[in-house]
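Have a look at these structures, which come just after this line.
Derivation of every value follows stated rules applied to the coordinates shown; laboratory data play no part. It should be emphasised that the depicted structure is a prediction, and the values quoted were computed from it without experimental measurement. Cβ atoms are built from the backbone, for glycine too; each structure is taken alone.
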Structure 1
Amino acid sequence: MSVKYIFLDRDGVINADAAGVTKHGYITRWEDFYFLPGVLESFKKAAEAGYKCVVISNQQGVGKGYHSEAELFELTEKMKRAIKAAGGAVAGVFYCVHLDADECGCRKPEAGLFHQAQEGLNIKDMRGKYYIGDTERDVQAGQKAGLKTILVLSGKTDIRDIEEWEWRPDHVCKDLLSAVEFVIKGEL
């Protein structure tokens, strides 16, 4: 039996999106990082159900010079410790720190971060795995990587936005907790 994974975006899924909150719209300090309601419980439920959680996220604030990779790493470690203290776990974190203009293969909507995760975590097959995100870019990247996608409405997207999208999610949930419960029930 293969290991069960849930891949998830960070901003707008795990923590409150910084758009309009911080000076430049990026989470660069722990003081600006706020777990969304139900997120810590989500990680605990996923762990109890045997799922490994992997964060896949664009973080171009580094590329724009708002903070360093070392500062991003420090913030990530604090996030992981808080999740662990609540009974959950993060099996891996994969960030693209490049700018849109760099046109790299790891920046979502490309699937490069998923390929890095697959190789880094020695995942044999991506079929049957899930990606939870809050934008069309997340849906597109997840589907390009061969994952089932769940859009959560806790970030940048309103349910009406989906009508205009070329890439549509396999399912929509209000937040991470309802998405994780959905995955655990095996309803997708």
Structure 2
Amino acid sequence: MGYHLHIAGEQAEQQDGFQELMVVLLISAGMIYLALVFQFRHAIKPFIVFAAIPFGIAGALFMLWLMRAPFGFMAFLGVVSLIGVIVSHIIVLFDFIEEQHETGKPFREAVIDAGIQRLRPVMITVAATVIALFPLATHGGPLWEPMCYAQIGGLTAATFITLLLVPVIYAICVLDLKLVRWQQREE
């Protein structure tokens, strides 16, 4: 004879809710991948976009740990919305690189110009968002605190990753691995 522990009540409901949210998150990631394939007309570029997401999530989790905020539904919601912001920043960066490509710029120049040109707008929007989230995080109560801290930490980490690491990964995929083709236009 042995004893069995059966979790019930709020804990069980929370676990069931997280399992359902993970299914929704996976479906959403698949849909985002398909949308990016359609937009970029390439199957590899969405993976370059997704490369920055774990760093944003790590930044969010670190900030939650640092502020001793719980990882509950609202923090999960903050992480999910954070993923959308990360993807949109990278799409804007890639769009600028592709525009530079259309004008005939060499790859290195296009990537460097994209990083420099997108630096100010991305930094301004992220700084405005992070600054605006601090009052809600500190005075919004326990409901909003985890979501705000997740977004603050994730946005801060992901911004630097987006502007530094993603162009490096893109360059590796173009120059070294030849997974993404970059054909110089002939004049």
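Distance in nm of label points 7 Å out along Cα→Cβ at positions 15 and 95 computed as 4.4: which structure among 1, 2?
On the way: 1: 0.9; 2: 4.4.
Derived from the structure labelled 2.
From which structure (1, 2) was helix-only ellipticity at 222 nm (-39500 (n - 2.57) for each DSSP H run of 4 or more, over all residues; to 500) calculated, if the value obtained is -26500? Show your work: numbers first, answer last.
Details: 1: -9000; 2: -26500.
Matching structure: 2.
A value of 16.4 was derived for Kirkwood radius over Cα pairs in Å; which structure in 1, 2 was it taken from?
Numbers: 1: 16.4; 2: 18.3.
The structure behind it is 1.
Of structures 1, 2, which gives 15.6 when mean count of other Cβ atoms within 10 Å over residues 79-86 is computed from the coordinates? Intermediate values should be presented prior to the final figure.
On the way: 1: 15.6; 2: 19.2.
Label of the source structure: 1.
When relative contact order in percent (Cα under 8 Å, 6 or more apart) is calculated for each of the structures 1, 2, which structure yields the highest value? Before the final figure, lay out the partial values.
Details: 1: 23; 2: 32.
If we compare relative contact order in percent (Cα under 8 Å, 6 or more apart) over 1, 2, the biggest value is for 2.
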